[in-house]
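Computed from the coordinates by the stated procedures, all read-outs in this text should not be read as laboratory data. Bear in mind that the values here come from a model prediction, so they are computed numbers and not experimental data. Cβ atoms are built from the backbone, for glycine too; each structure is taken alone.
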Structure I
């Protein structure tokens with residue numbers, strides 16, 4: 001991907017301010033938040049948007065292999081009628097991090113960089129993420145490997161009985177590992193070397209990675225299961 005493409009995308013975020021990056025108070029059906037982020041999508045000329053508690057993700061037709069992520073930096077406190085910043089973005093194994101503690105995209109990038117440096121053979125399990133630039137208003141902008149199908153909406157593979165048995169043993173021995181379900185652990189054992197899956201699970205425990213539910217796992221174009229959101233959320 002040409003750096004010019006990324007530069008153009010960053011320029012399209014010039015109309016976005018830090019004050020735009022707060023979770024809006026949703027109605028029970030989530031419509032208000034959807035309308036808000038759809039408006040941001042139109043302002044940056046993206047083709048699609050999705051959002052969670054800590055990040056908004058934008059799809060651009062110009063980018064075949066990447067999505068753009070920006071951090072959601074806080075939420076609206078309806079009781080006090082005030083906006084409050086997040087304070088929980090951090091990576092426990094990174095003692096040199098200097099990013100803002102509301103920036104969960106930076107925490108995710110820090111985890112990925114740590115893996116590439118210390119456990120490069122585990123990088124295949126994680127969708128790559130890297131910092132692009134900040135606009136003139138201080139909004140940090142990141143690119144991430146594009147994963148269009150999540151485990152939450154694409155349970156189309158059947159794991160082998162052997163892999164299911166290994167997942168049973170793991171769950172019985174360790175219980176909760178980062179939120180990974182039995183099906184996800186089974187697929188990892190089906191698709192990757194057993195010793196590397198064991199190392200992945202140990203890394204998730206050691207690093208305190210959490211919140212690995214089905215929407216934070218996805219499938220590459222060759223149907224390999226990968227982790228697509230791994231910054232935790234604690235704010």
Structure II
């Protein structure tokens with residue numbers, strides 16, 4: 001039995017005791033903003049059980065729409081182009097604010113998306129931190145935004161929002177409005193040879209990030225969001 005108590009009313013409640021602190025917490029988490037998001041997943045058709053289990057634990061924004069699109073059988077750049085075209089041409093989805101890209105070998109933390117929402121305000125895109133596979137793996141943070149546009153790998157800055165020129169797309173949040181301002185194709189895997197300029201090669205992600213940077217828009221990696229990169233053949237997570 002609990003001890004007897006004399007109860008006196010007038011307790012305003014924990015969050016009411018310091019409204020400024022409570023307001024800052026809500027603003028940081030953006031619970032009262034439009035966080036409607038379309039999640040796009042390009043796939044070869046079979047997603048590993050380990051990845052599916054991980055994705056089932058991903059926290060999505062409360063009281064906001066979150067819709068998933070799986071695109072199977074396309075080349076990866078074409079998969080993203082098809083998904084963006086579908087979104088912009090759909091009466092409901094075209095009103096969503098964000099596009100989240102996830103790929104079938106990436107393992108984000110449960111609160112990863114919530115942290116990307118926190119950090120996207122000043123940027124056209126923010127992504128989680130993941131590495132290329134192998135013992136010599138490099139962080140997928142490309143290019144110094146203070147220098148000439150390039151995509152050289154950057155050293156990791158710890159637990160921060162690190163501005164850069166490009167990212168991978170394994171766990172990356174984009175503003176949908178920016179796709180309306182760019183001609184198709186948004187994404188293009190480049191493998192070209194020109195006798196005058198030589199070889200030109202690049203992945204679909206850096207192709208789009210280059211167009212964003214040329215428009216003066218900013219990109220960043222949120223290094224608080226640590227994303228595993230699964231080797232589906234060996235089971236190793238890099």
Looking at structures I, II, which one was distance in nm of label points 7 Å out along Cα→Cβ at positions 41 and 225 calculated from, given that it came out as 1.7?
II
When you work out distance in nm of label points 7 Å out along Cα→Cβ at positions 81 and 153 for each of the structures I, II, which one comes out largest?
I
Using distance in nm of label points 7 Å out along Cα→Cβ at positions 9 and 129 as the calculated read-out, with 5.2 as its value, let me know the right label among I, II.
II
Ranked on distance in nm of label points 7 Å out along Cα→Cβ at positions 73 and 89, which label among I, II comes first with the largest value?
II
Volume of the Cα convex hull per residue in Å³: greatest across I, II for structure II
For helix-only ellipticity at 222 nm (-39500 (n - 2.57) for each DSSP H run of 4 or more, over all residues; to 500), the calculated result is -6500, so let me know which of I, II that is.
II
The value 23.9 for mean count of other Cβ atoms within 10 Å over residues 169-176 was derived from one model only; which of I, II is it?
II
Assign the value 19, calculated as relative contact order in percent (Cα under 8 Å, 6 or more apart), to the correct structure from I, II.
I
Tell me which of I, II gives 0.95 when you compute FRET efficiency 1/(1 + (r/R0)^6) of positions 57 and 161 (r between Cβ atoms, R0 = 41 Å, to 0.05).
II
